[in-house]
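No lab work stands behind these numbers, since they all come straight from the coordinates. This structure is a prediction, so every number in the text was calculated from the model and none was measured. Cβ atoms are built from the backbone, for glycine too; each structure is taken alone.
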Structure P
Amino acid sequence: MNHLKNIKAVFFDCDGVFTDGKITFDTDGQEMRTFDMQDGMGITLLRRAGIFISVMSSSYGGSIEKRMKMLKIEHTYTSVKDKSILIKEVCEKEGLSLESVAFMGDDIVDVPPMEIVGFPIAVANAVPAVKEIACHVTQKSGGAGAIREIAELILGEQKTIFGEVNQ
């Protein structure tokens, strides 16, 4: 876990990481996703510690953008065709080395971005291909505390003081 000390950014998939991967529809056909509040606090703690956060999804949904806005994640991308290309572009723009980046995913579309970052992470309920290339597999599943778990792991390794949570 020594590599976690060098993490400057964490990129997250959304469906299956922030959520349990299920999408429901109300009677008007509007998408609904369920997000874990402790995962939200994990994002807040990472951000407060100066870790760059980005969320990318191949899906589009107003619920994704609404939740990420609530979490103050400015770098949220939906309808992403190639997450690897996007990660490289964002890293170049932000002056981040790929070696200092973690990516957290759950499904086969997350394999390419996991292959280019310094610390690939799989959630507990990820597909086997994702778990095979991960440097770390969380104990908790997507949408059920996996983000909080990895936030505490990174910040614990970096011995970061979390500071004021409600800033």
Structure Q
Amino acid sequence: MMTTEPLFTERQRFTQVWLWLLLLGVNVYFVYGLVKQVFLGEAFGDKPMSNQHVITAVSLVFLVTILFAFLRLDTAIRQDGIYYRFMPFQWNYRKISWDRISRALVRQYSPIAEYGGWGLRISLFGKGQAFNVSGDQGLQLVYDNGKKFLLGTQEPAAIAQVLKKLGQLSPDV
């Protein structure tokens, strides 16, 4: 439950043009196959699926596209901590109170090299967990137990300014 007014809020969505062009292309391809095979009665491909499988595949591709349309990362920084949620997987905000954080800094990172891409990510190389949707800037948190968590941001300067105001901005090491 958020108890204080936000000092910083950010809502991020997957807005990369290449992603939406790819999703559009895949949707068009599958709808073309659906129309050709199910409605025109012509086999689609060298080893065509059954009509039921074509309809299922089109439905799944469409659902993935809808999912990407609804995905978003919400971040809020308040006096009592950092709040985040990755919709639609987390409906309620999760709170990280300041007393759980040993370090907080804004840094540039490599989404692919460090976390394997964007989204809800876990690094295989000791970088911890990351929630990001685009770009290469993030709020790096190190918990008091040494575990790491990165929240992607499109507003690194604004986050740094709020953390500094709160006395929570760690120096770069």
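Brief remarks follow.
- Computed 9, 31, 27, 15, 11, 6, 1 for P(r) over Cα pairs in 10 Å bins from 0, in percent - originating structure among P, Q: Q
- Of the structures P, Q, the one that 12.9 was derived from, the read-out being mean count of other Cβ atoms within 10 Å over residues 11-18: Q
- Origin of the derived value 21 (relative contact order in percent (Cα under 8 Å, 6 or more apart); candidates P, Q): Q
- Label whose coordinates, when distance in nm of label points 7 Å out along Cα→Cβ at positions 19 and 115 is calculated, return 2.8 (choices P, Q): P
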